[in-house]
Each structure stands twice: as structure tokens, then as C-alpha cells.
Structure P
Amino acid sequence: MTAIEVQQLTKVYGTTRAVDDLTFRVAPGRVTGFLGPNGAGKSTTLRLVLGLDRPTAGTATVGGRPFRSLDEPLRHVGALLDAGAAHGARRARDHLLALAHSNRIPPRRVAEVLEETGLTSVAGKRARTFSLGMRQRLGIAAALLGDPAVLMLDEPTNGLDPEGIVWIRTLLKRLADEGRTVLVSSHLMAETALTADHLIVLGHGRLLADTSTAGFLRAHTQRRVRVRTTEGPRLCAALQRAGWQAAPDGTGGWHVAGAEPSAIGELAAGLGIPVLELVDEEASLEDAYLRLTAEAAQFTTTTAQPQEV
């Protein structure tokens with residue numbers, strides 16, 4: 001198996017518990033989103049899994065082994081933590097060739113990942129001349145170089161244009177469909193909702209959620225319907241008699257929590273109330289995430305509040 005296993009992992013820096021008794025498993029065959037507010041411990045956890053930091057307590061393994069014990073690690077784990085990791089004076093092709101040589105990866109693989117990441121035409125340019133999006137692509141190329149069974153990517157869409165974001169989304173899904181273990185840390189909720197099958201959410205270094213994306217939405221949001229009519233007060237009274245509460249949506253319509261559109265439509269039709277608009281509003285991953293992490297966010301503003309749904 002190629003699962004990432006974290007068991008009672010703890011990392012203390014001075015008086016700060018960056019990771020606090022953390023246990024989870026990242027399974028192969030799906031894209032796992034790794035979420036949490038700034039300071040939640042995501043980056044520290046990734047560094048602990050990759051052997052870049054030593055845990056205060058607990059273990060982190062890949063395929064049952066600590067990362068530090070892996071021979072030719074790029075053949076097992078591909079990671080992107082810092083898009084600026086490539087030496088600025090080194091050409092893109094030479095950067096990848098050096099990595100390939102150090103892990104006994106055939107040089108032909110360099111051309112393959114350059115092609116896959118769209119960097120073939122700039123392979124001879126120095127990394128310092130690259131835009132942020134190009135550096136991201138070079139980092140992803142390095143992560144793919146050893147054709148690894150495990151991918152760990154921190155904010156892989158950072159700096160990418162819309163075409164690049166669609167490309168990375170398609171790439172991650174393909175890698176998971178091939179049976180690989182894919183862990184992606186991101187702050188982009190909309191993109192995570194389109195990509196991730198499973199979510200691991202941290203707050204203050206502790207595990208807040210470890211569940212499917214669909215299950216996360218069900219647990220932390222409530223379904224609602226938006227309805228617009230010329231007879232708002234009458235419809236609201238009828239909804240209240242039926243056990244629902246309607247709240248103004250600020251645009252002349254009404255929000256009804258916990259209702260099905262068909263039930264509201266049937267109620268209105270039975271009373272002869274005209275309905276101008278009836279929309280089933282699905283709550284977003286952002287709504288659910290903000291609701292769960294509201295008390296775990298280290299840095300907040302008065303406007304960054306979860307939507308009531």
C-alpha cells in the first residue's frame with residue numbers, strides 16, 4: 001500500500017504546539033484535500049511527513065515507512081512545498097536532470113515531464129526568469145519526475161492562469177484514478193470542491209474533520225430554497241403554518257431553510273400563489289469550511305463570516 005499514515009503526531013516549537021496529537025490516513029485512489037486556516041499546522045504536517053522536521057511525538061509514514069528511510073525517494077513520493085526551490089541560476093532542464101541523476105531516474109523522463117507540464121519550449125531558460133506560474137509548473141514537473149505512487153502538493157494552483165488551473169485539476173484526478181495517493185493543500189475552496197473526493201481539515205494543529213467531501217457538506221451545511229413571488233407575506237404565512245421559516249434574501253425574494261423546491265411549489269400552487277422564481281441553493285464548500293473553522297482561524301476580519309445556510 002502507498003497510504004500516508006499519521007499517528008498521534010505532535011510538533012512543539014518552544015511554547016507553540018504547531019501539530020497536536022494528529023492522526024489520519026490518506027488513502028490511494030482518490031484526491032484528498034488538506035484544509036485549514038493559516039497557522040492550522042498544514043505546512044508543518046507536510047514537512048513532518050517528508051522528514052524535513054522531526055516530530056516531538058508520534059509517527060508519519062509513507063507506505064509504512066518513514067520518508068527518511070526511502071531509497072531514491074523521488075521514485076516513491078513527489079512533493080511540491082515551495083515553488084522557488086529551484087536554484088535561480090539553473091536552467092529548468094538542468095534542474096530536473098540533477099534530480100533525476102540523484103535518484104537514478106532515466107534522463108528521458110525529464111523530457112516527458114517537461115512536455116506534461118507545458119515547459120518544453122522554456123526548458124533552456126533559467127529558473128529566475130520564470131513567472132510564478134512557470135515556477136509552479138517546474139515544481140510539479142519535479143514532483144512527477146520519479147513517476148511516484150504518492151503526490152503531496154502545497155497550493156499547486158498558486159500563480160497558475162485559468163488554463164493552468166484546469167490542467168492541474170485534470171492531472172490530479174488522473175493520478176488518483178491511476179491508484180496513486182494524492183494529498184493537496186489549498187486555500188481555494190471552489191477548486192477543492194471540484195477536485196477533492198475526501199477532506200482532512202485542521203484547526204490549531206488538531207484534526208477537525210476527516211471525511212468525504214459530500215459528507216463534509218452534509219454535516220456542516222443546511223439545504224435551502226430561494227423563492228420569489230408577488231405575494232410574499234401570504235406565502236411566508238403559509239410556509240410558517242407548514243413548519244418552515246422564510247427570511248428575506250435582500251433582493252425581493254425569500255430564503256427557506258431545510259425545504260425542498262417541490263414542496264414549496266406544491267404549497268404555493270395549492271393556494272394559488274404565483275411563483276416567479278424557485279431555486280434549490282446548494283451550500284458551497286466555502287460555507288461549510290468557514291462554519292467549521294470559525295473558532296480555529298488565527299487571523300480573521302469582521303467580514304469573513306460563514307454564510308447562514
Structure Q
Amino acid sequence: MKYALHHKGAGVSKYKINFNTFAPNYASIEERFRQDMRAAGIHYSGEIIADSMLHRFHIEGHKLGSLNGAYVVHLDGCPAGWFMDYKTGISQTWRSGNGFQRVSYELTLQVKEAKQQRETEIRQKQAEAARKANYIWSQSRPIVRKENHRYLITKGIHQHGARINRESLVIPIYNESDQLVNLQFITPEGGKRFLPGGRKRGCFHIIGEISENILICEGFATGASLYEDCGQRVVVAFDAGNLLPVAKNIKELSPDSEIIICGDNDFSGTGQAAASEAALSIGGKIYIPPVLGQDWNDYLTGGKHD
């Protein structure tokens with residue numbers, strides 16, 4: 001299914017345009033547009049329709065049936081367009097040829113409307129996921145002791161607010177207004193997933209009461225180990241990319257506490273870089289395990305776990 005926003009300018013065809021019917025300098029526009037999308041990380045091998053309307057499409061490599069891509073191509077005057085990946089937020093205007101070419105007012109409006117449409121879709125999916133999260137959480141069983149779930153045994157940690165639903169450990173995820181908005185599910189073997197469409201950015205799981213120091217880390221097992229070691233409040237951000245937005249939210253919520261970012265010592269350097277960025281943004285401290293390849297759960301428990 002394709003979604004379209006009609007171009008409002010006069011004299012522009014609303015029907016499919018064949019690139020090859022234009023002069024030779026237009027013949028390669030389709031391929032240049034496709035190559036520039038690919039360079040931005042958006043892979044699409046389907047037909048490009050240059051009819052001044054917005055088209056949604058499936059990005060190769062994304063979930064089957066999803067329409068996370070969008071583009072507009074104008075051929076009136078100086079060929080120009082725009083494309084976007086709704087999932088990652090990549091958005092880029094496009095112009096054919098060299099030199100400065102002003103983006104038309106009509107294209108600017110279409111880009112604005114497409115972004116608004118994306119934000120509306122995201123909010124709707126997040127609201128639906130939040131409703132589902134609350135229902136699943138209400139149906140999940142409390143954990144009496146860590147022996148109730150193999151992942152807790154494997155990681156050598158206690159439950160710290162987690163529950164069990166079917167075979168999975170369930171971790172509640174809250175936003176800055178203390179609303180349950182998402183869940184993380186961890187299988188006995190350690191596989192992890194979140195509710196599709198649920199909000200995660202800037203959201204977190206808290207272990208422990210408010211304290212003088214607040215530690216922010218990536219994973220649940222890491223957070224549990226840190227809390228059990230020092231007794232200070234720990235905030236779980238769930239991944240390296242979420243450390244920065246979580247750190248900003250926690251700083252605003254707890255301005256009098258000293259915030260320490262406890263990053264992972266990744267071989268790739270991802271955890272260290274993300275932790276440093278988060279710490280610098282709020283004037284906090286950063287702690288990294290001394291052993292390359294370990295997180296704080298590995299380090300504090302002797303690195304005996306998966």
C-alpha cells in the first residue's frame with residue numbers, strides 16, 4: 001500500500017513519470033537518487049516514481065511488510081527530492097546536479113507533513129505498546145527468589161523488581177513521568193527483546209531507593225550486580241545508545257545526586273564512548289571495568305557468566 005501527499009503546485013502531473021522520456025540529462029536521475037539513498041543507509045531496489053507525491057516503501061533488510069521508507073521526487077525545474085528512514089530518523093533533502101539549488105516551498109511542506117506523519121505513527125505505536133506492557137505486567141508472576149529463573153542463577157543476581165511471564169524474565173521500563181511504557185523480556189538462555197513499537201529512548205528501570213550517588217549502566221544484570229555491590233541507586237538504560245538520554249533525564253529528576261556512568265569495556269569501544277559522552281553531557285563521572293571485554297556483572301562476579 002502506498003501513501004501519497006498531492007503536490008499543490010499548478011501544472012504538475014499527478015501521474016507516473018517515465019524518467020527515460022526526458023532529455024538525456026534526466027535519464028540517470030533515478031539511479032543518482034537511488035545511489036544517494038543507499039549512501040545514507042537506505043536500500044531500495046524498487047521503482048522510483050517521480051510524480052511530486054510522497055511514496056512509502058519497504059527498506060531492504062527491515063521487517064517484512066514494513067513501510068519505513070518515504071521519498072518524494074520533483075522533475076519540474078531543477079530535479080529535487082527528499083527521502084527518509086522512519087525507523088532510524090534519517091532524513092535528507094536531495095538535489096540533482098552540482099551547485100546551489102533552492103528547495104521548493106512545496107517540497108518543504110511535504111517534508112514537514114511527512115515528518116509529522118512519522119511522529120504521529122510513533123506516538124500511536126508507543127501508546128499501544130504501553131497498554132500492552134501494562135496488561136502483560138499485570139499478568140506476570142512475582143519472583144520469590146533468584147532460583148525461580150535460570151538467567152538470574154546464571155548471572156548470579158537477584159530479581160530487583162523483575163517478574164516472570166511464561167518462560168521469560170520481565171523487566172519493567174518507565175519514562176521520566178514514572179509511567180510504565182515498555183518491557184524487556186529475557187529468556188532463560190539470555191536472549192533479549194522489547195515490545196515492538198514501545199518507547200525506549202530516555203526510559204529506564206530503577207533498582208534501589210534515592211541515594212547520594214546514582215549509577216547508570218546498560219544492562220539489567222549489570223545494574224543488579226552494581227546495586228548488590230554498593231547499595232546505591234542504579235538506573236538501567238538497556239543499551240549504550242540510551243545512556244545519554246537517560247543520563248539527562250536522571251540529572252533533571254535528581255539534580256542533587258552525583259551521577260556515575262558505569263559503562264561496558266567493549267572490544268569495539270562502543271560502551272566506553274557512549275559512557276564518556278553521557279558523563280560529559282551532565283558533568284558526571286565515568287567508571288569502566290579494567291578488563292577489556294567485560295561489563296560490571298562480569299567483573300564483580302568474576303566473569304564466570306555468559
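Where a number appears in this text, it was derived from the coordinates with a stated rule and is not lab data. Values in this document were obtained by computation on a predicted structure and should not be read as measured data. Cβ atoms are built from the backbone, for glycine too; each structure is taken alone.
Using FRET efficiency 1/(1 + (r/R0)^6) of positions 60 and 188 (r between Cβ atoms, R0 = 30 Å, to 0.05) as the calculated read-out, with 0.75 as its value, let me know the right label among P, Q. Derived from the structure labelled P.
FRET efficiency 1/(1 + (r/R0)^6) of positions 28 and 148 (r between Cβ atoms, R0 = 41 Å, to 0.05) computed as 1.00: which structure among P, Q? Of the structures listed, the value fits P. Comparing FRET efficiency 1/(1 + (r/R0)^6) of positions 196 and 244 (r between Cβ atoms, R0 = 35 Å, to 0.05) across structures P, Q, the highest figure is found for Q. Tell me which structure, out of P, Q, gives 0.55 once FRET efficiency 1/(1 + (r/R0)^6) of positions 140 and 268 (r between Cβ atoms, R0 = 35 Å, to 0.05) is calculated. Comparing all candidates, it corresponds to Q.
Taking mean count of other Cβ atoms within 10 Å over residues 44-51 as the criterion, the highest value among P, Q goes to P. Hey, relative contact order in percent (Cα under 8 Å, 6 or more apart) derived from one of P, Q reads 10; which structure? This value belongs to structure Q.
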